[in-house]
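Trainee: In structure tokens below, several structures.
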Structure 1
Amino acid sequence: MRITRRQALALAPAFALLASAQDTNKRMRAISKEVWGKLPTGEEIDLYTLRNAHGLEATITNFGGRLVTLKVPDRGGKFEDIVLGFDSLDLYVAKNPFFGALAGRYANRIANGEFKLDGHTYKLLKNNGSNTLHGGAIGFDKVAWHGALATAHNGPALQIKYLSKDGEEGFPGNLHSMVTYSLTDDNALHIDYEATTDKDTVLNLTNHSYFNLAGHGRGKILEHQLVLNAGKFTPVNANLIPTGELQAVEGTPFDFRHATAIGLHIDSKEQQIQYGEGYDHNFVVNRSSKEAVLAARVSDPGSGRVMEVLTTQPGVQFYTANHLVGEIKGKNGATYRTRGAYCFETQHFPDSPNHPQFPTSELKPGQLFKESTIFRFSAS
């Protein structure tokens, strides 16, 4: 369709306004880096800020690949930081419940701190009673990763790398890991994992952020509405180790196939709830392909914020911060209390190396470990 010169002149202000808006979006979309502090070893640690065209903002540190802040708008456009954490590096270096952490080499639990692979028994440090949790005493959350600015999903991104040497925390193989964080203009935080090894090993990587869509430190999450795309979960014993079964959620407090208030059954006398002191269980994600599928959808009725969790991984650990006891002071002086947040740890199943019927967590030389998780935000 052709337009006349008069029509073109009439449309010029609109075109200028559109160009200006596109310009503004480009300026808003950015990544920056600043020195955040030093480890006791003297190693310098950085803090990276990602921002998309709509003002969503995430800060990530290369210390443990931790998500430090994530600011998203409510239904009225007001931005709040929705992840629990600390204002300073020193508090992350001190003992804390994996706030925002990149968990590995094996996220979640390995029973009795050991597993067999290729006829050899590997013994790991036990840091969770009789179990190994999130990689041992010095897991991936407690090391400095090498950070670099990158491009992913058509936007600026942070790429961090770490070499876990053969025998580190008892795990075999020199493992080269790379994790890429990107904040896209469809209001989604992408976390892409890749790894290779020079020796048969086991691997399970996840992000351990604690979310509260009302804002970090803003009360309990019991009224938040949850959908889990899972018809089965992996029941556990008293040590939170899977029994090896896949149990149907139907007729149990674990049925979140339709939107349900998180607090509806959280104090149930059902044995599995008692073991977890709430929810601390792996759900089997329903899937028909290897692509990223919806694992969870959670919404806060008060703010209208909605978070969808999509993943290529076979499971998601749903945890309701049962062990935050009100003694932890977080960002801006907030007090973090029991059931004041939830985690959606997309993963391979806990203790998979000791359950051959579970999806394999083994990685061999020549293979590429490649998984993705997407946290996508909106408001209603």
Structure 2
Amino acid sequence: MQLNRRDFIQKTGAAACLAATGLTWPARAAEPPTARRLPRWRGFNLLEKFVKRGENNPPFEEQDFALMREWGFDFARLPMSYQCWVEPGDWLKLREDQLKHIDQAVEWGAQYHVHINLNLHRAPGYCVNPPKEPLDLWTDDKALEAAAFHWAHFAKRYRGIGNERVSFDLLNEPADIKAETYVRVVRRLVEAIRAEDPQRLIIADGLRWGRDPVHELVELGIAQSTRGYDPFQLTHYRASWASGSDKWPEPTWPDTRPGADLPDKEALRRKRIQPWKELEKKGVGVHVGEWGVFNKTPHAVALRWMRDCLDLWKEAGWGWALWNFRGSFGVLDSQRSDVAYEDFRGHKLDRKMLELLREG
């Protein structure tokens, strides 16, 4: 299925829906987003297609987009597993019923004026999380061509929808691999997308799990995405998937312990902002695709750290997407033991975190 912008407006009745809810379309930006200069989009990661667990493969929820719009946010990153829309055991056989869930998210993005950033969190041949893929994207051409096939399909599917509405984030958090290995893969995926839609806005995550800018990608004319998970012992304290995190000392911020690698805001600016500002000088737009604090870190510590990050990103002119919206890092239903939650439309709302994000 190929939907263009006019089809979306006619199908969703977006302007009418917004009028009915008392919302209005914000004024169109003077210039469309480009890989050289990204808007300061701010929002959340939505996880319905993050992982497939058996037959549990739910659609996205309209309420999330409506709440983002109501609270003033304009960006939804959709980290997805290709396994959600392929037939089991066949990387190249797509399930239209599941792809329509993504179409619906794109439509809700148009309806609520939330930019949709599609990301392959699990691609054929690679995922930062277990289980490991049967083939290796970085070394196996079969896996690479399968990943290219999926991105080409999305490029064709959403061709004609402007970059103010949809962008592509190629691969989530490439690990500690050589730059030339990563560039080879990214180049092929970009080629596959541009063969179907030469104008699509494309973003690539930095190396070392999104932390390091990749200067070798500059010539491809794509933007890049960084992360906000440092210090890692603060953001992932007692997270079950972070090895040894149950033995880490309880985090503080600033971190006054002798020898702390990232003890304060100035250290974050020096080590996590400045290297990316050097990339920007080469004409590469930057966005913080993921960031946040797991629910075992003391809430007051989390908020102090988050405020410093938000200040730094505002100063840098960068947008961001919190991991996640509903869940253990988010503003809704995060199950922290030290938060006085507000009952909100069937959810538990962390009002202090929400207001901090709205300020940022």
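What follows draws every value from the coordinates through simple rules; no lab data is involved. Being a predicted model, the structure only gives us computed values, none of them experimental. Cβ atoms are built from the backbone, for glycine too; each structure is taken alone.
Trainee: Which of 1, 2 yields 161 for volume of the Cα convex hull per residue in Å³, for residues 133-340 alone, as computed?
Mentor: Source structure for this number: 1.
Trainee: So distance in nm of label points 7 Å out along Cα→Cβ at positions 197 and 333, computed for just one structure, reads 4.8; which one of 1, 2 is that?
Mentor: Working through the options, I get structure 1.
Trainee: Of structures 1, 2, which gives 21.9 when mean projected area of the Cα convex hull in nm² is computed from the coordinates?
Mentor: This figure was derived from 1.
Trainee: Let me ask you something else. For which of 1, 2 does helix-only ellipticity at 222 nm (-39500 (n - 2.57) for each DSSP H run of 4 or more, over all residues; to 500), calculated from the coordinates, equal -10000?
Mentor: Considering all the candidates, the number was obtained from 2.
Trainee: Thinking of 1, 2, which structure, once Rg/Rh (Cα atoms, Kirkwood Rh), for residues 37-84 alone is computed, gives back 1.06?
Mentor: That value comes from structure 2.
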